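Since every read-out is calculated from the coordinates, none of them should be taken as a lab result. Every value quoted in this text rests on a predicted model; they were computed, and no experiment measured them. Cβ atoms are built from the backbone, for glycine too; each structure is taken alone.
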Structure I
C-alpha cells in the first residue's frame, strides 16, 4: 500500500513538473536538466520513476542512456541534440578562456539557436538567473565574455540566458538585446535594465522600446518618449503593444507637440482606431487653424466611416468652416463607403446595407442639426446641387438622388425638433426655408407650424384654397403635425383629424391619408391603447375600425404591421 501511494505521489509530482516545464521557453534543455538532476536511489524505484517520466514527458530519447552518459560518459547515447547538449556541459567544465569556449560552441549552431542553451550549458553561480545582483565570480567571467562573439553570430537567448550575460560590462546592452529579442515572452526587469543602459543612444533605445514597450512601467515609458519624440523617431507603431487606456495616455501626452501636418498623417495612420482618430481630429480643428485644403485632402485619404463623420463634425462645429467642396466631398465619400456601387441597383444595395446606412446618416444629420440656420441652408443647397451632378456617386439613379436628399432633411429636422421648443423650431425651419427651395425643408416648415398649433392646419387649408396645388403635396406634413402635436391627447387628435379631413374635402383638396401617415396613426393608437384606460380604448378602437372599413389603405397598413410583428416573434 505504501509503495502504491508513493508511486501515485510521484506521478502527480511528475505531471506538475511537466506542466511547469511546458510553460518555459527552454523546454528541451529543462527536461534534460531535470533528468540528470535525478538523485541516487534503488534501481527498482529508479526504473519505476523513469517509466512514469517516459509516459508523462514522452521525451523522444532513451532516458537511461542519457543518465548513463551523464554519469560516466558511456557512448551508448546516439548522436543527437541531447547528446550534444550533455557533451557541451561536460567539456565546458574544463575550459578556462572565452576564446576556446566560443570557438567550441560556434560548431553547434543547432544548439545556440535554441533559446535556453547558455543557462543550461554554462556552469551556474549565485544570481546567474537574476538581474538584481549583476556581479559574477572571476572564474565565470570567461563564459560570460564568450557570449560577446557568439551574439554577433546570431544566437538566440531566453530570459535565463540574458540574465547570465548581463553579469558583465564587456557585452553591450544593445548586443544582448539583439539575441534576446527573438524570444517570445519578454521579461520586465530585463527590458527595463536594457532600456536604462541606452537612454543616451536614441536609435538603439527606439529599437528596444518598440519591442518591449508593453512591459515597462509608466515612469520609464514617458522618460523614453521624452527622449525619442524630440529626436523625430517614429514611435506610433508601438502603441499597439499597450492597452487602450495606455494608448490614449501616450497620445494625449504627446499630441501638444505635433504639427498640423504630423497630426494629419496620424489621423490617416489611425483611421480605423476611432478613439485615437477622434482625439487627433479634435486637436487639429481646435488648437490649429487647418486650411480647408488640408481637410479636403484628409477626407480623400481616410476610409473609415466613423473617422469621416468625426472630421465632418469637427470641421463644422469646432473649426466652424462651411465650404461647399468639403461638404459634398465628405457626403459623397460616406455614400461610397456605406452604399458601394456594384452590379445591383441602388435599391438592392440599400436593402443589403440599410442598418449601417441609417446609422451613418443619423450621425451625419445630427451634426447638421447643431449648426446655424444659415449654415444649414448653405449645406443643403450644396448637397441638392451636387446630388443632381454627374460627380455624385449615384448620379444615374433618380431614386437614389430623391431618397438621399429626403432622408438627410428628415433626420436633420427630427434632431432639431427634439432639441428646440416648438416656437424656436418653427422660427429656425422658416429661416432655412427662406434660403432654400427644397421640398423636404418646406415639408418640415408646414409640419413645424402644426406641431406648434394644430389649428393652423385648417387655417393653412383655408389660406391656400384658391391655389390648392401649392399646398396639396404638403398635406401629409399637416397630418403628421396633427398626429405628433403634444397639446392633444389621442382621442382629441382623432376627432380633430376628422374635422381637418372634412375641411380638406370642402376646400377642394385631396383628402386621402397616405400610407406613411396611416402607419404613424396606427402606432399612435397602439401606444395609447397600451397606456390608457379601457373606456378610452373603446373609442379609439372604434375610430380605427371605422377607418379600416372606409379606407383600404388603413386595412393594408394594419395587416402589414401585424405580419411584421409575427415574423419578429418567430425569430
Structure II
C-alpha cells in the first residue's frame, strides 16, 4: 500500500480533503482514484477536484456530457458538497486569514479529515499558513494526517508552537501519533561529487555506458543551468537528449511530460538523457537508471533519488546516483530580507554536511530518515532565514490578523512567485503559433459578442462553456514566466476584466524560453516595446529566479 492509498484508508467514509502542493500531482491523484478506486462510476457524487483549473479539467474529462451536469458537478465541487476532495492548499486553508465568509470553511473542518502530503516541501510562508490551519482544525475537533517520505523534527516542534517564547510548552494541547513505515530496500548507490554539476562528467559516464541502454536523468536547480547542460551535451554530439522545465509553452510541455512518463516506465528500456529541474521531484511518476543532480536541500534530494530504481528491482552494485554538492553561490539566500537567491543557505549547508557525512555507497530508506532526524532539528535551524520567514508569517496571522484585528484590502494568497502567462515572440522568428493564436482570439471575441446579445439562459450557459474551452485552447500557447522575463513586453492583451496575457520578446528554441540580456534588448529599441513596470528602477534584477 502506497502513501495515497494509506491516506484514503484513513479518511474512510468521512468528509475528506487530500491536500497536495502541485496541480499536476493533484490531477494525477484524481485520475487514479476516479479510474482505479471509483471505477469511473458516479464520480460527480463521490470525488471532487479543487484548484484554479477545475472547470477546465471537468470539461476535458466529461466531454460529450450534458452541460447542466458538468456545471452542477463544478458548482457542487466549489460548495464542498462532495465527500472526497483532492485539493491545493489555497482552496481550503485560506480560512486562517479570517477573511469574509471564513466561518463556513472553519465549521466544515470540525467534522472533516484532512490529509496533507509532503508538508516539508512548502516554503516557510506557506508552511506557517498550513500549520496555523492544522492547529485551528484540531482545536475545533477535526483530524489531520500528515503523510510524507521524510518528516523533519523541526516541523513537529512548530506544530506544537503558538508562542515562540515558550517553545513546546503547548504540547499537551494536541495529541500527536507517529507511525513510521521504512525498510532496508537497497535502491540507491550514491556517489558524492564535491564539485558543481557539469556536462563533462555526465558525458564521460554516458559514453562509457552507452551500450547498456540506460536511461539518464539530470536534475538542475534552475532552468538556466538545465539549458546550459543541454546545450553543452548537444555540442558534444549527443542526439538522444531531451529537456523539460516550466518555461516551455504549455502545449509543448505537456507533450514532453507525456514522453518522459512513457520512457520513464520501469519496464521500458532506452538510451536517452533527460535534463530537468525540481519539476520532476513530486509530480512525475518515472523510473530511470542513473541520476546526476545538484544539491539543494536534503528533502528535495531524496525526492530526486526516488526517480531512480523506483521499484527497487535493479542491481545496485555500482553507483546509480551522483550528487554534486557545490552550487552557484548566487542561488543561496543568506537572510530573510535578501532579494538574491531562493535556496536557504543554512538548509543547504546542513544538507551538504549530512550527505558528505554519509559518504559514498548504499543509501537505504532508513538511512534517509536518520539523516533527516539528525540534521533537521529545531535547534539546528533556529537561526536560519527559513525559520525567521516562518515566524514572520505565523506571527502576522496570529497577531496582526487575529489579536489586533487588522483587515487586509486584498485576499491573502498562497503563491510565492508572481508569474505572467505570455506568448513568446522570438527575436528571429516572431510570434510563435501566430495563426493559431489570432484565430482563437477572434473566436473568443465572437463568443463574447454573442453572450452580450443572448437572452436565453441555456444559450448563455452553452456559450460560457464554449468560451472556457476556447480560452483553455489559447492558454496552451502561453508560457508562465517571472516579472523580469517580461522586461521586453511587446503587447498586452486584455482577455477579460481579470485575465491579461502578454506578448514578450525573447529567444525561444529547443531549450525553451530564454530571457533577453540587456545587450540583446538594446537591439529592440527601434522596434518599440512596453513594460509592466520599469524594472530598470528596481534595486535588484533576479538573474537567478526560482522558476523550475
- line: When I, II are compared on distance in nm of label points 7 Å out along Cα→Cβ at positions 298 and 482, the highest value belongs to I
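Starting from the value -21500: which structure in I, II was helix-only ellipticity at 222 nm (-39500 (n - 2.57) for each DSSP H run of 4 or more, over all residues; to 500) calculated from? List each step's numbers first, then the result.
Values: I: -21500; II: -11000.
The read-out comes from structure I.
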- prompt: Quick one: log10 I(q)/I(0) by the Debye sum over Cα atoms at q = 0.13, 0.16, 0.22, 0.29 Å⁻¹, for residues 154-217 alone came out at -0.68, -0.74, -1.00, -1.27 when computed from one of I, II, so which one is it?
  reply: II
query: Once distance in nm of label points 7 Å out along Cα→Cβ at positions 90 and 194 is calculated for every structure in I, II, which label goes with the largest value?
result: II
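Where does the value 6.6 come from, among I, II, when mean projected area of the Cα convex hull in nm², for residues 82-177 alone is the thing being computed?
Numbers: I: 5.4; II: 6.6.
This figure was derived from II.
Which of I, II yields 0.95 for Rg/Rh (Cα atoms, Kirkwood Rh), as computed? Provide the component values of the computation, followed by the final result.
Numbers: I: 1.24; II: 0.95.
Attributed to the structure labelled II.
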field: With relative contact order in percent (Cα under 8 Å, 6 or more apart) derived as 15, matching label from I, II
entry: II
- prompt: To which of I, II does the computed value 0.75 (FRET efficiency 1/(1 + (r/R0)^6) of positions 258 and 330 (r between Cβ atoms, R0 = 41 Å, to 0.05)) belong?
  reply: II
